[in-house]
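The data blocks that follow each hold one structure.
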Structure 1
Amino acid sequence: MKELTILSGKGGTGKTTVCAAFAALAANKVLSDCDVDAADLHLLLDPIIRHEEDFSGGRTPQIDYRLCMKCGHCQSLCRFEAIHREEDGSCVIDPLACEHCGLCALACPNHAIRMVDAVNGRWFISETGFGTLVHARLGIGEDNSGKLVTLVRREARRIAEREGAALLINDGPPGIGCPATAAITGTDVVLIVTEPTVSGLHDLRRVIGLCRHFRLPVLACINKFDINEAQTALIQQECRADSVPVVGLIPFEPAVSRALVARQTVVDFDCGPTTDAVVATWERVQRTLAGQAP
């Protein structure tokens, strides 16, 4: 089984649009949405949830008011100002300000604060018209998105092996942080979807550097390449210098927005030359996954 992860150095490049199109084109595959902070692949694939579970990625402090002496020692020690005093002197922990460091639980003189498992989000196994999708939703302001990405990938791989799938497609998160690292570790090929802007080129360089660090095969695709052909030429030059094949030049097409509003992929909704370019990009990615030159 091969594994393809689709990344972007920044949000809004069209990564999920390309991933959904690949889902429509690929055969015998399982899908995962690793952008757990802002998951949106499910908006296009219209999944039916078959299984869901809470995700616990860490521990959080909890006050036992039966033991609390209202001394305020925990408040005085909290450098994040996450503990506040009520009018009656009792302390309350602000879950959005708390960094879950555990100092308050360690320092409480009456052991009234203990660390308990926190529910940081929820993950799902769903059925779509294009195959099984594993996706998740991280809670607002919650930490450990990298752990949740790892869980999503692990479950997707387990299902792919059980179903005998030939391919696992991961819709990765933007950026180069912990979630992106968790999404690419051990994958077979990384496809970077970028756009012809100054920030697109800047972030493309960062993602290429991340993938080179992990010694992963990298491909690039330039979405909306014709809105700034001079910048597209700079990106192509940069990719040649880094030995990164550019496997796709996808033109701007207003029909893509209509396809997204209709919750359809650009393969199912005729987007003219954009659809043709995405199909050609997928064929080159397939060749790379098969060990051939793109």
Structure 2
Amino acid sequence: MKNVAVIGAGTMGNGITHVFAQNGFKVNLIDISEASLEKGITTIAKNLDRLITKEKITESVKTNTLNNISTYTSIADGVKNVDLVVEAATERLDLKLKIFKELDEVCQSNTILATNTSSISITQIAAVTNRAEKVIGMHFMNPVPIMKLVEIIRGYNTSDETTKIIMDLSLQLGKTPTEVNDYPGFVANRILMPMLNEAIETLYNGVAGVNEIDTVMKLGMAHPMGPLQLADFIGLDVCLSILNVLYDGFKNPKYAPCPLLINMVMAGKLGVKSGEGFYDYSNNRKAEKVAKQFI
């Protein structure tokens, strides 16, 4: 397995592309927007430069990594002759179902279809294909080049063979794969998102301010980043989407998103990517400083 396609050139997609390409895989990065593809490649190059500065890789590794990446605006063209597709599009069920239906039609019969979804049912995604045994969740953590965990989620019909291939592949990427079952939010977000939501509720109820809440969790609980800053880093719209999946899936009020989170998303305050969330990132150097903590 040496030929991989990644769908989506955003934060997760370019990070996944980076990791595969740096480990010697030929990667077709696919996005409907040429501008998004250019931005994704630029991000990969900048992250490689940071690794060079930290003496973690050499200039030749950067060159080889970038040479391993090709870009496409067509799914049909980008998935020809690939062994694996990793979908990393926006966390919307309708979009993912549409993509997987198309992938099933245009990919070779032996191609494994993986999704980087952080909360949506693998079984539901697999149901729109004729290869449910070859559909699996491959949930990378952000930032992908640094974070070691890959949450491997088996759908109801995912085969043992597919699971073993993806577990072994994750090890080749220098990651630690951990197999979990297909329930809303899996493990990572089922535990993380209620914590972030509770931090937002704490702010909403006036218990403490943004800096105070984050300071308590950083210094008192040894978290590298406070929950409100982490929510900004993830994207408040993404947090809201995942909480809605959890709430819809379990029908348990403990997963109901805080009204403050809902209002901030409606107001377009999405965190680092919009320039403002619980913190102000309108100064690009501030946003860059956040990213440099991790890469």
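Thinking only about FRET efficiency 1/(1 + (r/R0)^6) of positions 139 and 251 (r between Cβ atoms, R0 = 35 Å, to 0.05), which of 1, 2 has the largest value? Please list the in-between numbers first.
Values: 1: 0.35; 2: 0.90.
Structure 2 gives the largest value of FRET efficiency 1/(1 + (r/R0)^6) of positions 139 and 251 (r between Cβ atoms, R0 = 35 Å, to 0.05) among 1, 2.
Work out the source of -10500 here, i.e. which of 1, 2 gives that when helix-only ellipticity at 222 nm (-39500 (n - 2.57) for each DSSP H run of 4 or more, over all residues; to 500) is computed. Walk me through the intermediate numbers first.
Numbers: 1: -10500; 2: -14500.
Derived from the structure labelled 1.
Suppose you compute volume of the Cα convex hull per residue in Å³ for every structure in 1, 2: which one lands on 157?
Working: 1: 157; 2: 128.
The value was obtained from structure 1.
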ask   = Which one of 1, 2 has mean projected area of the Cα convex hull in nm², for residues 99-242 alone, as calculated from the coordinates, equal to 12.5?
value = 1
query = When distance in nm of label points 7 Å out along Cα→Cβ at positions 91 and 195 is calculated, the result is 4.6; to which of the structures 1, 2 does this value belong?
reply = 1
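Please compute relative contact order in percent (Cα under 8 Å, 6 or more apart) for structures 1, 2 and give me the label with the greatest value.
On the way: 1: 26; 2: 13.
Across 1, 2, relative contact order in percent (Cα under 8 Å, 6 or more apart) peaks for 1.
Just so you know, all these numbers are worked out from the coordinates, no wet-lab data involved. None of the values given here were measured: they were computed from a predicted structure. Cβ atoms are built from the backbone, for glycine too; each structure is taken alone.
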